[in-house]
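Trainee: Below: a set of structures, written as structure tokens.
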Structure P
Amino acid sequence: MLELPENVHVFGYDDVEEAKYPIDGPAEARIFGQSYRTSSDSRRLHEGYAPPDATIPNIGLLHTGLDPDAGKYAPCSESELRDINNMHYWALGHIHQQRIYPGTPTIAFPGIPQGRDVTEPRTGGAYLVDLSVAQEPTLQFVPTSPIIWHDVRVDLGDLEDQPSNVNDVERLLLEEAERLQNSANDDHLPDLDIEPVSTDWSPEGHICRWTLVGRSDVYEVLDAEDEVDDFIAEQLRNRFEREMPFVWTESVQNRVRQPLPNIDEIRDEDPVIQEFIDLVDEFRVDPEIRDDLGEQSGEIWFEPEDHEEERETELPLSEDLLDELIDRAEARVMEELIIRREYVDS
């Protein structure tokens, strides 16, 4: 679809190929790679990588999930890559998050240069690698994302000054957007154990999904108004559309719930509610129960291994999302308990 620059080398898919650097003159490094036959490939491609010697740096370029049991994406393990002789560095693709596996040789996923949607809310980039045959490589992170996605949860129930109308909620989100707009560039760098490269990078803009959560008296107002989410989103877009860096609102999602009575007071006098709270607390911390919850949550959920394993009829179940499902289930059951036990009106 695209005409690639002359300095781009595309590896074939039949066998592992060797590309020397530089192209002209004595080789200062070798890069080994192999493409896929199709959009996925179950062959154990790493087994064909065989640097002839270690006189110059050898770099292995491989698209893999680094999973020996993977059925589609070049199955292999960390130890299998390290067992290949004379390799000095493994530069991996496929996983969209930055990951570094220290050791000999170092194995690294640089992630992607730009997040595609709100499920990839981190700053993308690349690794600058200082590599030689005599010592372990030194890695630095190079940020490249012109746009950063943010999935921002705003808990209205935790606020000291509770909002009472739509304008109050809009004002809160405007303040959050201004803080984001005025934040330092370093605040958006990924949390890695390596230093970032000193560059003039700064994001051109931020795209936000605002999710209103918590229990607040403004619940009735937000629930009663038609299309209030779209109204707030449009107001936010209008406010920041001509500023740099821009802050664009992808959507505003209302998850605010009806306020409940003081749970601590109720639990002391109601053994049923006390038992339910204890049960949910156990769900949050017990790893075996959490694993079982993930398995029993239904076929719609699956554990995300990578973004190329997306399934049209299923949704990725992360630890954060499991916590959110527990929170939402607790809120719904607690609300029903409180209504049925006549602490509030239905």
Structure Q
Amino acid sequence: MSMTVPAEVARTEREVEALTARLRPHFRRGAGHRHAGEYVRGLLGPVERKNGWQLAEQVGHRHPRTIQRVLDRSAWDAGGVRDDLLEEVIADLGDEDGVLVVDETGFLKKGTKSCGVARQYSGTAGRVENCQIGVFLGYASPKGRAGIDRALYLPREWADDAGRREEAGVPEEITFQTKPQLALEMLERAFAADVPARWVVGDAVYGSDGKLRRALEAWEQGYALAVKSTEKPTTFPPYAPPGQVMVATVADELEPDSWQRLNCGEGAQGERLYDWAHVPLRPGLQPGWVHALVIRRNLDDPTERAYYLVFAPTGTPLAEIVRAIGARWTIEDVFKLAKR
């Protein structure tokens, strides 16, 4: 008796076939491409842990070598695959109201051999752990969300250790770069590909980096980047006397009617409501742009605050800035799906 394949399963199979076929030009050998296709199918399969052994078993291999070879031996153009992905995301999700999200995530490890592994802070664990750190660029628009670029953070202890680099196969051209420097390179690639984005958002690791902010300003690219309470942005007339002021001090001196209650997006528990304040700091060097500080205050505990340096066209409504800030959490969904 023949069995009819459900329409949804058949459609998914066609999509996986189309995806793996598109990868072929980026592989030197047909065997490498075939194994990559098996790797993709394994990742999409139901196995709980996506390690070499379980992925190999999922696709019918008796040993993980074939699957592992895709990652450490097969000759393929990872940059070309990334660029193809970016084209597809622009075509399917591109929107003028898009938001580029820079963030990092940790991959916990037990050994010392994995490239870039070290005892370092992992937001995934919420503490210092033995892990790798990846810096990622996500894209969110009214049409959906996706990850579009990535870079492995190589700690200085790795970058300066020739023997360790050689053993792990780190290319000679790879040098130590800070996380904001990695993020800036990914943003440059996105802008070169004409990704439509009204905003760039990220946490204080990136917001506190002046070089990253200045590069975005030179591109006339709006941003809303988190900073620590001790950050001291520059002020200038007509908004304030010239000087520098700590952002926590600005918040302390606000009048009660300075705050607006706004929703920054839907969360697991429904609307994410906070009180928000917008304080212009100085004009932008570019006509029609302004630097500002946006402050978020917790409804239950007003002493719990978050701070964002904003570069935006003059007159941009606070509600629009708040929506952009809320889009930062979309990359967490991307991480969760990727790590399943």
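None of the figures in this text is laboratory data; all of them are computed from the coordinates on show. For clarity, every value in this text was computed on a predicted model and none was experimentally measured. Cβ atoms are built from the backbone, for glycine too; each structure is taken alone.
Trainee: Quick one: semi-axes √(5λ) of the Cα gyration tensor in Å, for residues 216-327 alone came out at 33, 26, 12 when computed from one of P, Q, so which one is it?
Mentor: P
Trainee: Have a look at P, Q and say which one yields 3.5 for distance in nm of label points 7 Å out along Cα→Cβ at positions 64 and 192, as calculated.
Mentor: Label of the originating structure: Q.
Trainee: While we're looking at this one, here's another question. Thinking only about percent of Cα pairs over 38 Å apart, which of P, Q has the largest value?
Mentor: Comparing P, Q by percent of Cα pairs over 38 Å apart, the maximum is at P.
Trainee: From P, Q, which structure was helix-only ellipticity at 222 nm (-39500 (n - 2.57) for each DSSP H run of 4 or more, over all residues; to 500) = -11000 calculated on?
Mentor: Computing helix-only ellipticity at 222 nm (-39500 (n - 2.57) for each DSSP H run of 4 or more, over all residues; to 500) on every structure in P, Q gives -11000 only for Q.
Trainee: Could you figure out which one of P, Q the value 0.35 for FRET efficiency 1/(1 + (r/R0)^6) of positions 16 and 128 (r between Cβ atoms, R0 = 35 Å, to 0.05) was computed from?
Mentor: Q
Trainee: Quick check: 14.8, 46 is what I get for Rg and Dmax of the Cα atoms in Å, for residues 8-143 alone, calculated from one of P, Q. Which structure matches?
Mentor: P
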